Structure P
Amino acid sequence: MGLSVLLTPAGRAALEAAAPLAEGDELAAASTLRRRFDPTVAAIALTQARLRVRARAKFGERASGMFFTRAGLEQATRPVVAARRAARLLSGGVARVADLGCGIGSDLFYLRGTGIESDRQTALCASLNVPSAQVIHGDVRDFNLSTVDAAFCDPARRTASRRIFDPADYSPPWDWLLGLVSAIPRTVLKLAPGIDQEALPAGCELELVSVDGEVVEAAAWCGPLAEVPRRATVIRGDVAHQLTGTGLSPAPVGQPAGYIYDPDGAVVRSHLVASLAEIMGGVVADPTIAYVWSDRAVESPFGRCFAVDEVMPFSLKRLRAALRARGVGRLEILKRGSPLSPDTLRSQLKLSGDASASLLLTRVAGHPVAVIATPVPKIPQFARQ
C-alpha cells in the first residue's frame, strides 16, 4: 500500500484529518488517527501531512496541496529557480522538452513537457502535482529522445541513507549524461554545487545558483544554450542578479584596504571572484582566499560589505583585548582559510559588553590574521570612505 491509498475516499479523509495534527507530537497524532482509520492508511496520511509542513519552506502555501516522498522533497528545485530555468529554455527556442528524472515535478510544473521518473511513488507524486503534464514511470535511458528538442536532467545524487558525490554513481551515471549531451545538444544538467568542473561537457556554461545566501545547485547549460563560460546567479527574494565571466582569470593581489567583501557562495564556486573584484575596484590579499578588499564601499548583491576597523596578526590574547576595549558582547564570526572553530574561539574570547562587531578570520599573504569589522548597511553605490 503506497501513496495511491490517499486517492481513495478513506485516504483523502485521513489526509484531511492529519493536516491539523502534523505540527504536533507525532505519537499523539498517530494515536488520534489510528482511532479513526486503518493503521497503515493513518501512517501514510500522517507522513504525507508532515512532509507538506516541511515543504512550506520551499513551496510556500502551494505545498498544502502537493504530494511528496522524502527524497523527492529534499532534491526538489525551488520554484523561483525552476521558473527562471523554464523561461530561459523557452527563450532559447525550446518547444518540446523531456524532464529526465522529474522527481516530484517541481521543474516539470514550469517546463510543461514530458516527465520520466524511475521511482513509482515519486512518479505518482509528479503526476498528481502536475496533472497537465505527461509523466512516464520508467528508466530515462529507455525514453525516445527523438520526440523532443531539449532535455533537462536531474540525476539522482542520493540514496535512502547517504548523498552521492561521485558522478559515476549518479542515476543515470555520468557517462550516460555525457552521451545525452551529444544526442540532444540543448540539454541542461542539474548538478551538485561541488561538481568537479574539469569533468563538465566541453563548451558548456556552468551556472551556480544561490537563493537568499544559500548555494542550492549548479546547472550545466550545453550546446546552443551556453552563453558564457561561467555564471553566478544570486537570487534575493524574487530578483535574480547575474555575474558572468570566464572563471579563469585570477583576481589581482594587493594589500588590505578600508573595506572587505565576503562574496556570495555562487560567486566563489563559479570562480568569479576576479569579476567581483573588478566591480569593487578591489584586490585579494591572498591568492587562495576569496575575500575582496577595496578602498570603496559598493552596494552589491554579490557580496556582503564590511568596514574594516582593525587588521591584526592572529593572537588570541591580542584579539580578546581589542574586543574588550570596544565593549563587544555580540560577535559574528566568519572565516575563509582559517582552521579555527568559531564556536571554540567564541568561548575563548570571553565576550562581554553591549556593542556588536564582525570578526573575519583569514590570511594575508599566507599569514593568519583577524579582521575586526562593522557590516556596512545599504549604501549609495561608489560611496567612498
Structure Q
Amino acid sequence: MKIIQILTHSPSWISKKIEEDIYDGWHVQTARAIRKTTKEFQFECILPEKTLPKIISEEREGINYKVFPSTPFTYGREISLPMIQALKKMQGEEIILHIHGLHNYLTYTLCRNFRGKPIIIQHHGDCPPLNLLERRRALIPFAPILGMEQIIMSNSLKFVDYFFVLTECERRALLKVVRPEKIKIQGMGVDFNHFLPRQKNEARKQLNLPLLDELKILLYVGKLQKYKGCEVVIDVFKELKNNHNIKLLLVGGSDADDLYSYAKASGAVIICRQPNERMPIFYSAADVTLLPGTKPLTDWGGIGIALIESLACGTPVVAGTLKNFPGEIANIGFLATTKKEVIDGVQFILKNPENFNHCRAEAEKYFDWQIIAQNTTAIYRRLAKEYYG
C-alpha cells in the first residue's frame, strides 16, 4: 500500500528556505512518525513549488520526495498540472491520498480528479472561503468570487473519506458538507523524546540569562504579528515590568515583521528563528509561554505547535488557542486573549508554579507523534480494506 503525502502550497509563499518544507514539512513529519510505528506502507511525499521550472525527484531513507512546478494565483490558489498528471499515472495502483491543506484550489482539484481513490485531508489552520471575510474586511468586494469558491469547495469535499481538523469551528463548517463520522479533531504531533524538560537554571546558563530567583521570563515564539497576539504580549510585558523583575523573549522574529519596531522599543529581547534542536532550552528557561492570538487564529488555527512544545518541556502557557486543547487546561495554564486576561494568568502562574507540574503529561496524552501516527494508521487500514479488500 502506497501513501501519497501531499502538501498543497508552495513553500516559497512562506519561506525562502524551501528545502525545509520539501524534506521536513508536515506531510513528511507525518510519514516519518508512521514509519516508526509500522513498515506496512510505502510513502511518497510531494508538493508544488511555483519557483521551479521542472520536476525534482529524490529518495532519502526509504521515502520518495517529489516537487512539481505549479501555476500560482495567490496563496491557497495554485494548481500543479504536472502533479495531477503524475498522480493519474498511478491510478492503477493501490494508493491513498493524504492531503495536507483543506481550503485551497489544489485540494479541490485533487478531490474531484481522484474521487475513486481513498482520500484523507489534514486541516492546517485555513478556513472556508466565505469565512475569509471575517479575517480581512478588505475582501468584501470579492465576496461573489469567494461565494463561488465556497460552492466549489462543498462540491469537491463530498468525495473525501476522512478529515483530521484542528478546531471545533472547522468541524462545524464541514458538517454542512459531510457526515460527522468522517471528521476527527486531531492536529500534528510533537516529538516528546526531543522536547524534554531541562533544569531551569541550567537552561538559563546556556542562554546567559539570570537565574530563577533573580528574574521571571516570559516567552513568545513566532513572527511578530498581530494575528498571533504579539501586540498583546508586548503590552502585557510593558505593564508587568513596572512591578516585576521580568524579561520578555521573542523568539522567531525579524526586522521584516510588522511589530518589530514596537517590540524593540518595549525593551523585549528579540531573537531570530532558532534551530529546532535549541528550542527546548528556551522553553525550559521560561516561566510561562504566551500566545494570546486573535479570533481567526483561535477559531481555525488549533492550539499551536509552539504551545505543545512548551508543555512538553514542562512550561505552562497562557493562550487564547487553549480553547482547542482536547483535555482539561487547569493543570497546564490559562485561557486568555485580552491584555487583562493574560496579565491575570501570568501573575497566577508566577505565584503558584507548583500547580503546573504536570504540563508534559497532560500534553503527551494527546500530542505525542506515536499517538497521532496510530490514529492515522487506523484510518489508512480501514480505507485500504474498503477500497482494495
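Derivation of every value follows stated rules applied to the coordinates shown; laboratory data play no part. Values in this document were obtained by computation on a predicted structure and should not be read as measured data. Cβ atoms are built from the backbone, for glycine too; each structure is taken alone.
Just a few scattered comments:
- Answer label among P, Q for the case where FRET efficiency 1/(1 + (r/R0)^6) of positions 30 and 222 (r between Cβ atoms, R0 = 41 Å, to 0.05), calculated from the coordinates, equals 0.30: P
- For -8500 (helix-only ellipticity at 222 nm (-39500 (n - 2.57) for each DSSP H run of 4 or more, over all residues; to 500), calculated) the corresponding structure among P, Q: P
- Winner on distance in nm of label points 7 Å out along Cα→Cβ at positions 118 and 358 once structures P, Q are ranked, highest first: P
- With distance in nm of label points 7 Å out along Cα→Cβ at positions 46 and 246 derived as 6.0, matching label from P, Q: P
- Given 0.91 for Rg/Rh (Cα atoms, Kirkwood Rh), for residues 166-205 alone, calculated: source structure among P, Q: P
- Answer label among P, Q for the case where distance in nm of label points 7 Å out along Cα→Cβ at positions 278 and 302, calculated from the coordinates, equals 2.5: Q
- Structures P, Q, by distance in nm of label points 7 Å out along Cα→Cβ at positions 94 and 142: label with the highest value: Q
- Test item: relative contact order in percent (Cα under 8 Å, 6 or more apart) calculated as 14, pick one of P, Q: Q
- With Kirkwood radius over Cα pairs in Å derived as 23.5, matching label from P, Q: P
- For the structures shown (P, Q), mean projected area of the Cα convex hull in nm², for residues 214-341 alone is largest in P.
- Among P, Q, which structure scores highest (criterion: mean count of other Cβ atoms within 10 Å over residues 286-293): Q
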